[in-house]
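Have a look at these structures, which come just after this line.
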Structure 1
Amino acid sequence: MNEQEKNKNNPLHGVNLQHILETLVERYGFKELGNKIDIRCFLINPTMSSCLKFLRKTPWARAKVEELYIKECKDK
């Protein structure tokens, strides 16, 4: 099985974390995003760069953000 076949059903293939976060922040804003996903970096002095840094270092938080993004993509 080649790489293209492996990623055919992966909704995150080709989408980077910055795009995911920008999309969610544009839709909800940091405050509402922090209410949807209980992550403090969205609620206390949020900036795009600080949130990206945290999400890149914290796998459980990144997984929650990616899960919300996938859910939003399916709802569209």
Structure 2
Amino acid sequence: MKVSYKCVFEAQEDGGFTVTVPSLPGCISEGDTYEEALANVKEAIAAWIKVSREYGDDVPPGDVAVELVTVEV
């Protein structure tokens, strides 16, 4: 089963990214590059869901997709 969650990537001043998943409280990851942060947050989401299920907690349904749109003004 595939499910999608909104992830917020925040660039850090000293480099790298911190990623949070608003629908999954406490699900946070990071990486030195965007690609690494993306791979790491996928692992973090899977682990969050696995642990939640083991404890019998509800797993939130997936979110809608969010696209960042850049325009020149």
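Each value in this text was obtained by applying a stated rule to the coordinates, not by laboratory testing. Keep in mind it's a predicted model, so treat the numbers as computed, not measured. Cβ atoms are built from the backbone, for glycine too; each structure is taken alone.
If you rank structures 1, 2 by distance in nm of label points 7 Å out along Cα→Cβ at positions 35 and 51, which sits at the top with the largest value?
By distance in nm of label points 7 Å out along Cα→Cβ at positions 35 and 51, the leading structure of 1, 2 is 2.
If helix-only ellipticity at 222 nm (-39500 (n - 2.57) for each DSSP H run of 4 or more, over all residues; to 500) is computed to be -21000, which of 1, 2 is the source?
The read-out was computed on structure 1.
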